[in-house]
1. Taking 0.80 as the value of FRET efficiency 1/(1 + (r/R0)^6) of positions 79 and 399 (r between Cβ atoms, R0 = 30 Å, to 0.05) derived from one of the structures shown (1, 2), identify that structure.
2. Any idea which of 1, 2 comes out highest on distance in nm of label points 7 Å out along Cα→Cβ at positions 183 and 255?
3. Comparing mean count of other Cβ atoms within 10 Å over residues 63-70 across structures 1, 2, which is largest?
4. Where does the value -9500 come from, among 1, 2, when helix-only ellipticity at 222 nm (-39500 (n - 2.57) for each DSSP H run of 4 or more, over all residues; to 500) is the thing being computed?
5. From 1, 2, which structure was distance in nm of label points 7 Å out along Cα→Cβ at positions 279 and 447 = 2.8 calculated on?
6. Suppose you compute semi-axes √(5λ) of the Cα gyration tensor in Å, for residues 95-206 alone for every structure in 1, 2: which one lands on 24, 23, 11?
7. Which of 1, 2 yields 0.20 for FRET efficiency 1/(1 + (r/R0)^6) of positions 167 and 295 (r between Cβ atoms, R0 = 35 Å, to 0.05), as computed?
8. Ranked on relative contact order in percent (Cα under 8 Å, 6 or more apart), which label among 1, 2 comes first with the largest value?
Structure 1
């Protein structure tokens, strides 16, 4: 699939319009897929789908496999008769913002309706419904039981992280596990039900996308949150303090041109020796489960598979870390042996060494090119399109971590803007965003991806994420009258013009 000229749009489901304060995988998701097809796009890129924790970041989830219940469509639940008009009346009618997600308010409102849907399911489910739910729980048992138990115990501890729980259950003592499983069996079923509904709705949506010849391009963060079912249920896979359960070695990146103190992410780094002894079974399960949800995946911070920056517990910045070798080649060799074809894109931005490039190229993983990074150094800049040495790469105007193209360009000085304009030749009448989209489409890169914000020509207030900022991220939404025939027609024409519209029927070959 990486050897064909295609293009697509980056948009997370939370950004869809809806009547319930947050985008979901219901009606508007299907309308967006129709928009992609009408625009001759073949790729829909999303962010990680997991249940988000503090800060609402999809890169810090309570599970590396579970789906986010906030993405469940309430309308679809009503159509399935698991919610009634009376349920919605009792929940009230909050005055939601049309442009941003108020995550705290959405969680209170939506989770109350999901609780009601579970109660209705318990009361009304037919034998067939119950059998389907039980079958799902059995098939997904290898991760679902730990996740549902983890979320239930977390609720019982008022949301505290697992290493702050009672010692017995924090350390997964057998007697403690059995006691909590018995006392929380109803809550465990509830969390399993949410995953059943999410999987059902997502399976329907993905099937619709694939029928429209749209591939879904997912995302896997290399690290998982310390406060997660994964770390609690498999502590041996991570570098933890045996006394406190906290991260003994924390993830991050060292000081560089952009930050004199580096970036301290705080996630626990992997115990790769332990993972190797198990044949990387935890990682293989993670990749396999994610590839059941999407058609291709980007691995965030791919550099960490060759070597990773590890910062000792207690440090407040990333300055005193060190590089530790990781078994990238051995891991991907085993992954390929287990799963066969690996439709993986490597997020290879930042400090990339020849060893990282070797692992990336050995397995044929496309790397990433960001046009916003192309104009502020010499002519050897690897992000300038004429320096793309390999067609098997993905070119972006910007990603979820960048400002929108309009915001980026507006923030440049006149001299800096002139460098961009000189390269482009001119800025077309439709604006800088369309000029950069055309530059991406015209490049030799086989995949070209644009955030929807760039298609719409939106400014900085539509930015999805500002790295290093803990609050007010991930909350942008577009309105339901935004996508129209004029936009889809122009994008379809450009996609055809640059030879990316004729690959649809053979895309999955």
Structure 2
């Protein structure tokens, strides 16, 4: 692998999330940053970092015309796409605070969040979201501007609505160079709590950037910029790099995807491809051929169930061959992890890989180097199957309130029944009733407009009480969290 493929922007160099974007554009303006499907042309299109910077500059010029002030809140209700990134990066570069909204949330919740955050601008996808907001139109008096990516039908008495194509200027002078401060508020992410109103988690630029640095140190294995792990035929770098392609499909409104599937690739100059939809995910995997996949357990469970259904229709011999491939692959994994010795059964792997494992991995695109799972515990038996088939699958644990990652499994010390080891800069301890407590620069500033809730979750010593049960063995956290 060429050293030119490794180019990590640290939190210290970035300073802010807008600074991270500017630095990435400066370093690699001609590399492909994003790839998404253009329905009008019926094809996938690439956008370089410079392409994105040009668009972000137009957004910033348009924000300036609205006379928004640093610290004002702007909201985005959009599926994953380049325009999501352009909106956010422009807002952050203007010192604005971004409030992501859930695309499938109830209208009442959306209205509550917009009002609680005091949002001045909201950016919508199109008719579906606009029709939803019309149900609570009388509650949207605080909005100065409603932007839509797609044209919508607007009542005669509604002058705030503009399509982005009409709102943006034709060009701009370039990206704003305002530095901002690392401890400035960057975003308010509302949790979808099971009881009561959603609470707005306040995350600073420092919170998020330190989490990306720490995740690179542990989960993606960065040490003096490069760490190598032993594989069959070569030493493979386990990190995101310029030639990596990440297929993004988890909502950017969730902090897990936003940090791991957006900011970390930006730190490393990797390409992000936006999946068309979950039903089309299988096709997109074959088309995009990603090297990195960030997902939640239900996606792995769905693929696992599909594999099992296929085996049920085949001969008993096929099922035995599949199980043998998983068993031998798992033993090889344990050997590489240093937890088991060499076995003569490893000599069967080239054949088992050709007949079984390789065919399944080909359905994931055939180039997958690293797959991550988060958001909930991944059942160990399912993790064992994918790892046995050759997928470098790691998982971790965290909360929106911790930006979000608290712990993760390093690829060279991967225990699939755990959620890994604490990230660099992250302190953890077990409190009363086996509750996990954490402290460090990734812990949120607090809940927006809710000091009481903040005091209830963060104690006077700065420890955040996760509410999750945990056991720690060999410095790795077990799956006891609720």
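1. Of the structures listed, the value fits 2.
2. Largest calculated value belongs to 1.
3. The structure with the largest value is 1.
4. Working through the options, I get structure 2.
5. Only one of 1, 2 returns 2.8 for distance in nm of label points 7 Å out along Cα→Cβ at positions 279 and 447, namely 1.
6. Considering all the candidates, the number was obtained from 2.
7. 1
8. 1
FYI, it's all coordinate maths here, none of it is from the lab. Here the structure is a predicted model, which is why all the values come from computation and not from measurement. Cβ atoms are built from the backbone, for glycine too; each structure is taken alone.
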